[in-house]
Structures are given as structure tokens and as C-alpha cells.
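Every number in this text was worked out from the coordinates using simple rules, so none of it is lab data. Worth saying up front: this structure is predicted, and the values here are computed from it rather than measured.
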Structure 1
């Protein structure tokens, strides 16, 4: 399946904010806007969850198991 970009008009201020955040997060500007859209959509679908939790969960899912640490219940430290 080929993914094609689609031109979208956005406010100049939003573009500037996306450009700055994209640089800080090592994303493309389009990738930053897609990330924000995914957070917003997920937050709307889950209004009882704090936005920071939504963001952190999406980031963790994107990282996969690369940076994960296995959970060891307290008392099972062997």
C-alpha cells in the first residue's frame, strides 16, 4: 500500500509551532502535526484519561519494546 501526502492549509502560527516542536522532537513537520492529531483523536476518544497519559502511552507504543524494562513484582527480586 502506497501512502501519499495530501496538501492541507493550516494557520501560519500553528505551522511555526509545529516546526519548532518537530525540531525539538526530531520529527518532520508533517510527522509532528500527525502526532498532535493522533493525541487529540485519542484524547477525544478517552475523555477520562489525562492528556499526559495519552501522550506518554502513544510514545511508548511507538517505541515498542526497544526501551522497555520488564516488570518485576516487589518480593520477586530473584
Structure 2
């Protein structure tokens, strides 16, 4: 289960990672990069958010869901 947004860990994030399910393998890298930027700009709204402890801080990992795609698409409209 994904972690909830955590302001403490957020302040220590040193890396961002995005996991794309196979459903999106036909998306261009440009489209994926645009969506990744929007998702990581508002991690508190991500449907599937996780933090991985590293020596230097935390890595934020967002797994893309259809809810995320719908949300960032609506924000562009």
C-alpha cells in the first residue's frame, strides 16, 4: 500500500521516480515527461505515492494511475 503524503519526508526528497504501468507503453517520452512534471509538482495529490529511504534523504516514487492522468488532464482544460 502506498504511503500518505508526508511533509517531513517531502522536505528530504533528493530524487523523483515515476513508475509507468504497461498500459502507457505507447505514450511518447515527451508526453510522459510532461505528465511526470505535473505529478511531481503536486505529490500530495498522487494516487500512489511512496518514499524510499536513501543515505542522502528520500526518493519519491509515484506510480501513475488512471486517476492521476484524469486529474492532470482536467487541470490543463
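A few remarks follow.
- Answer label among 1, 2 for the case where relative contact order in percent (Cα under 8 Å, 6 or more apart), calculated from the coordinates, equals 14: 1
- Test item: helix-only ellipticity at 222 nm (-39500 (n - 2.57) for each DSSP H run of 4 or more, over all residues; to 500) calculated as -18500, pick one of 1, 2: 1
- Structure (1, 2) behind the derived value 33, 19, 18 of Cα extents along the principal axes in Å, for residues 16-55 alone: 2
- Largest in Cα Rg over 2.2 N^0.38 Å among the labelled structures 1, 2 is structure 1.
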